[in-house]
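As structure tokens, here come the structures.
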Structure 1
Amino acid sequence: MDTEISRSTRRVPPAHYLLKVQSYSLLSNSSNGKYDSSPFEAGGYKWRLSFYPNGDKRFNTNNDHISLYLTICETGFLSSEVNVIFILFVYNHMHGNYLTVQAMRRFHEMKKEWGFEQLESLKNFKDLSKGYLFNDSCVFGAEVFVINQTTPNSESLSVFKDEEISNPTYRWEIKELSKMDKSYYYSQEFSSGGAKWYLWIYPEGSGNRNGKSFSMYLMLADGSALSNSIYAECCLRVIDQVNSKHRERSVDYWFSRGGSGRGYGNFMLIEDLYKSSNGYVVKDTLILEVEFLVISQTETSAKPLEFKTAKTK
């Protein structure tokens, strides 16, 4: 079964074309065995419906279904292929709705007709209790949506490890720590992995950790990334300047545009930070560091994907 074809029912009539056949029995007994509708316009092209009341016998002489096709009428000057989502309709007079069959196909100079060889069985179609025929008349329709041949809006996500990341490490040296009198501080913005970042600290803790813990966060600078989000794995560190036993904690997060951040309100206890034997604060200087281990980058295109439709006929 073609997974690109879907069948359903709906009450809303077709937007682009409606074909009513008044005398089905006379048409089905004619020698031609086919009816081509008048041309109609949709999506900047002209189309027609082709109805086979006894089934299309060109490929299957035993076809016992009605057949309905959509044909592009451009001839000789169809310069390129036309990608189309189309829906063909059969009205059910009894239920007051339409049987719809939808497909997506590519029309071009060598293939101007697409449709459904076995739209509905002749047995069901001719059975008056099924509702397709009423007073020897039947109704068909079409909707045609042309996919405009422009470059679609898109994005490409790449993920890099540390050795591929530009400027993977940033170090922030804070001097005269004892003179800091604000509740929080920002580092300068820095670039890493194609985005801009900054560190945000609360020397005396944030929220309910105020006065207990040193708080440290990594922030994505507002408007720094092309994509709506950027993924990063990194280590936040307080550098041990004496014993090289640095205090570090990992971050694994999708950062969003608009100043999104991630870190720890309880990065470490304040008493541990200032304990001289730990070597975190030396000569009233604190050194912080962030090292990126994995980071994503996204490239986006500029043109949107457009759908062209026609007015109701």
Structure 2
Amino acid sequence: MTEISKIPNLKETLLITPNPDGTFTRPFDIYPTVPPSTDDPDSPSLSKDVTLNSEKSTWVRVFLPRLFLNSSSSSSSKKKSPIIVYVHGGGFVVASAAHPNFHDFCSYAASQLAALVVSVEYRLAPEHRLPAAYDDVLEALKWVKEGKDEWIQEYGDLSSCVMMGDSAGGNIVYHTGLMAAARVDELKPLMIKGLILIQPYFSGLKRTESELRSENDPVLKLEISDLCWEISLPIGANRGHEYCDPVKDGGSSLLDRVRELGWRVWVVSCDGDPLFDRSVELVKLMEKRGLKVKSKLREGGQHGMFVGHPSKFKADELLDFVKGFFS
């Protein structure tokens, strides 16, 4: 448990308040949540929450496109659909799978991609520093592979799984993907086809040009980004840690395993994002290591522009790109 006396003042920066028991209060008016869509006729997908690990208070929100329910095929003859394991952003510190932006995005993405989406509620820092979030998402992959959930049994194709995450979720997908690449036999019959990193949250000790431009960025100020890293990395670690800087020392040796497995890695970013240069560096590293990499690096924009309610964000632009992953 993190000592409160060693935590910076977070109330004025991330708007979260420390409690005497070592937990933090994340106010509902700033970080709201919505229930699953069990009977909302206007929702493009049904959704439900399923406990992942009761001791850790982790769970998954599973999204089932309504179009699946309208299929006239019998469960034994209908074509199974891809499974997307999605991981939300929030600097490892805030937000939830139940946040309206992430809920709406997953519901919309499930419908547009005709896929089951499993969104993971992982443990947050600073109560639970990295690699806690990585471990939770790996546990979610194992939950999917067990195939005990009725929606996964009836509709999910365990031979076609993609991991997708935005911002901190992109970081988690990357590192959990490396962990999964070393455990493919443990995860069978679940077969991962690749990783989709949406504006992934990385940094390092040496500033990039896109970071230096972000001192007063309206979405992701450099001060806030640094603070999130300080309270999320293992105690004693700095931004030179591999969790933060994936290109350090030429990158993880597990990238070779990803290449051998033939996984694809797609990276999405924009040059208006303070994290842009980090995405470019990672793409170049993976290309150098011989991975199957595809990038969508667009002009303008801002951090978080692709994920959220499709009427406000660029979800369609992102999902049009992602559809190619399943072709």
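Taking -1000 as the value of helix-only ellipticity at 222 nm (-39500 (n - 2.57) for each DSSP H run of 4 or more, over all residues; to 500) derived from one of the structures shown (1, 2), identify that structure.
Matching structure: 1.
Mean projected area of the Cα convex hull in nm² was computed and gave 16.4; which structure, 1, 2, did it come from?
Working through the options, I get structure 2.
A value of 20 was derived for relative contact order in percent (Cα under 8 Å, 6 or more apart); which structure in 1, 2 was it taken from?
So the calculation was done on 1.
Say we calculate distance in nm of label points 7 Å out along Cα→Cβ at positions 70 and 294 for every structure; which of 1, 2 gives the highest result? Numbers along the way, then the final one.
Working: 1: 4.4; 2: 2.7.
If we compare distance in nm of label points 7 Å out along Cα→Cβ at positions 70 and 294 over 1, 2, the biggest value is for 1.
Which one of 1, 2 has semi-axes √(5λ) of the Cα gyration tensor in Å, for residues 14-141 alone, as calculated from the coordinates, equal to 26, 16, 13?
On the way: 1: 26, 16, 13; 2: 30, 16, 11.
For semi-axes √(5λ) of the Cα gyration tensor in Å, for residues 14-141 alone, the value 26, 16, 13 is produced by structure 1.
Where a number appears in this text, it was derived from the coordinates with a stated rule and is not lab data. Computed from a predicted model, the values in this text were never measured in an experiment. Cβ atoms are built from the backbone, for glycine too; each structure is taken alone.
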